[in-house]
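The structures come next, written out as structure tokens.
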Structure I
Amino acid sequence: MRLIQYVTEAGKQQAGVVNGEHIHPLKEVVSVYELAEKALQEKTGLESLIEKLQSDEQISYAELINENRLLSPFSHEDPAHLFVTGTGLTHLGSADTRANMHAQGSDSSNAELTDSMKMFKAGVQNGKPKSGEQGAQPEWFYKGDGSIVVAPGKALSSPHFALDAGEEPEIAGLYINDKDGQPHRIGFALGNEFSDHITEKENYLLLAHSKLRQCSIGPEILVGDLPANIKGYSRIIRDNEVLWEKEFLSGEENMSHTIENLENHHFKYPIFRQPGDAHIHFYGTATLSFGDGIRTQAGDIFEIAADTFGKPLRNKLQIEKESPVQKVTKL
């Protein structure tokens, strides 16, 4: 079962269920967040509530895409209450990708390893503890709030001061906290986490700066369990031709951490368990065009897809115009 959010012909937000090439709008709710709230209030499972609220009306999925009416599949009415975060070095191939960007690889002795490689090694050794137990901590980063989430089909904007504007094909978990602060997972979505890899390569301590960028998820939310083995592709299109394409793997069979362990290390902090808050949490990747020497440019189209998630996620790259240095004034 998969969900989307879109703009109706009347210009209103609406949530709907994907059924092949058609969308069935949901009754009584206009957003996935409202749907999740209703499931919590009625103490019912999300899938059963979706079946109950699914209307017979059919909307053309192709029209929504062609008319650029898709919205991010998950949002909060107040973007400041939607946290966007992520974890890195979580996939079995991510050590090789990171080694190309930094120093020694994961086969060096522990004394020679970079801090990032030590963290990857810790995940391989203890990133999949028994359910209910706490395993190794993953690399963690903050991207921003809901204001940085770009809808499918819309442009991803890179700051004028950025040194790189690179895609990161990932799966993201989508969450809502109930009135008691208990997190609940709504589902999963494809995502382009979008980072500045040259800034990160310059000095790993600049990782936090490299992640403060826009991102995109969707267009669809997968409700239910995440398959253990997910295969998809990441592609860059330039001047209507494929410039670069590569398979990406995800799901726990291809990861050094369980989803549960990543969730535990995010939500163990009380600040992320505030009642009513929502979360988009990226799980990481091992596939980057930057690792293959690709330099993106304005007008490039990022395309990320996996059959499990329905339609591909597409976004064009744009570069912001240079703006003056921000000067703080004294009150």
Structure II
Amino acid sequence: MQAVVLRQYGAAENLETTDLPRPKFTADQVLIKIHASSVNPIDWKLRKGMLKWVMPDKLPAVLGFDVAGEIADIGYAAKQHGWNEGDAVMAFSNATLGGCYAEYVAVDAKLLARKPDNLSFEDAAAIPLAGTTAWKSLVKLGQLHAGDDVLINGASGGVGTYAVQIAKALGANVTAVCSPKNHDLVRELGADDVIDYHAADFTRMGRSYDIIFDAVSKSSFTECRKVLNPNGHYIATLPSVESVGFSLVSKLQRQSCHVVLARPDGDILRSLASLASEGKLRSIIDSTYPLREVAAAHRKSEGEHVVGKIVLQVEQDSSADESPQP
């Protein structure tokens, strides 16, 4: 199979298209023929070696955590749980560094969700990691309830666009923080109020919230707690000395501080797929690249002005060069 391999940490050009054997899979896994994957900021942070202390692994490795495709082969235990060859599925890969920048990937069957019929493979591939991050932040850490006032900072990004929709679908009052060019988009996704971060600081506007979800980790708990309700929750996507410290201390306080660490979770993904099937969750695709142009996709993601998600099309690339590359 064709795959994109990282042989050494560093620049995007270190991502090399090559030929690898198809992954082996266990009795509890399925082998997915990948139609689409996507790029998340964690991918280029891993590529640069920024997260070696969190996710140590040996290179060479295949990156990419998101997958949408068809089951090509299946372990006997996975088949007993209702999965069959040809099923259209989506998943958040549980391999250490993902493995989805390729034509095939092996994934634990318990992590699969059926691809909703109303989503393309590209739309489905955008959801797993970013959608899981948003759901875990709001529902599990933020303990979201209908009627809660929720602020989402970075509402037009990959995680933020899903967070707006999830919060609204679950009955929250949603305030979105983003640049003016994306105000119409986040309103379409369900935001009740929109704040232009260029013109106003939400921590100084006098309104308080039950949940502040900083999907881009541009604020701090210290700044936000004065506009957080007495039993409110602050959630950030990136760890810092302050956030880790406050997450420990806040266990003894009414206001809480959390740092979300998204892990593959089949139950969450199936909840997201259900929302998508009902028309309550859609993917905002910023741009699409063939797998062989993943380096360009990484550079685009590193620019940090992506609206929604960057998607990789795998099928179209698989026949582009049939000869193995060294």
Structure III
Amino acid sequence: MLAARMYGINDLRIEEMPKPKIGAGEILVKVRAAAICGTDVRMLTSGAKGTDSSQPLVLGHEFAGDIVEIGSGVTGYQAGMRVAVAPNMGCGVCDLCVSGNGHLCPHYQAFGINLDGAFAEYVRIPSRAVAGGNVAVLPRRVSYAEGALNEPFSCAYNGSQHCHIQPGDYVLVVGSGAIGLMHAKLAKLAGAGRVVISDLSPERLEECRRVDRSLIPAASLEEKDVSRLTKGRGFDVIITACPSPAAQESALSQAAVNGRICFFGGLPKGKEVVRLNSNIIHYKQLIVTGTTRASLSQYRKTLDFIADGVVEVASLITKKAPLDKISDLFELAKQVKGLKNVVEF
């Protein structure tokens, strides 16, 4: 089969490799769509632990496809089913896994992160992922590409749930990429009275206008702008959906009393330490949190959102291309052009 394997920093090669063989309790999925994530770009440009020329890795953790083979003992699935696959697998026995938070398991594994992923024609789904519920049946009315986007959408939903957005809240989303727009859509769904989305890129803000004209785009937010947009009180909820220390620092002063702040976007290596005025947190009674990945329950819930037409994600896809053009898609993502780029098989 053909696969895109990472051998090192900016070293992605499309090459033939053996088609995976499955064992008892396992499933083989023919990939139909796999989306490029900011994590994929970060791994390719900065390197990934355990991945080098002697141990190449097939990237890709946002994907959907068809079941083509099932191993002995597999129940509930059959060949021909259309499926989307949640990438994170916990150990299954620690307290976090037992509580339904396997995505936070200290021993977790994930497709395209530390296991071969979905930028390949086929993916082997291990027995623990099959038994654990990582494989979700894809409704006919959901395309493979939309199924692939469900993974980042579920992560955004995890962040949104931690913000407890209430009807009428004023919400600021910093970062107008696909993830930022997902957060904005979820804020509207929760009843936010006003959703402002900010970004330094004029092209990205123009994409926001294309996707949802109810959003308020902002290239920058001075103190007077925050006051004007929030009737002088500040934002009830702020989500930093970008890898920016400055955005995290600014969030405290932009928040309203009793505001909630979610540091959703991880920061680059070397920039992880951020100076925050804790007195602002104290006197405004702010809740500052962060989220990562998504639980299997959240993954299934957001897939229902897409299937039932509660939230639309297809408009976030700006380019599709076959596997042999994946380098072009990565280049667009590196240059922050467009929103979501999808490999189709």
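Taken together, the values in this text are just the output of simple stated rules run on the coordinates, not laboratory data. None of the values given here were measured: they were computed from a predicted structure. Cβ atoms are built from the backbone, for glycine too; each structure is taken alone.
Overview of results
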| quantity | calculated |
| --- | --- |
| Origin of the value 50, 35, 27, where Cα extents along the principal axes in Å, for residues 166-309 alone was derived from one of I, II, III | I |
| Which of I, II, III leads on mean count of other Cβ atoms within 10 Å over residues 70-77, largest value | I |
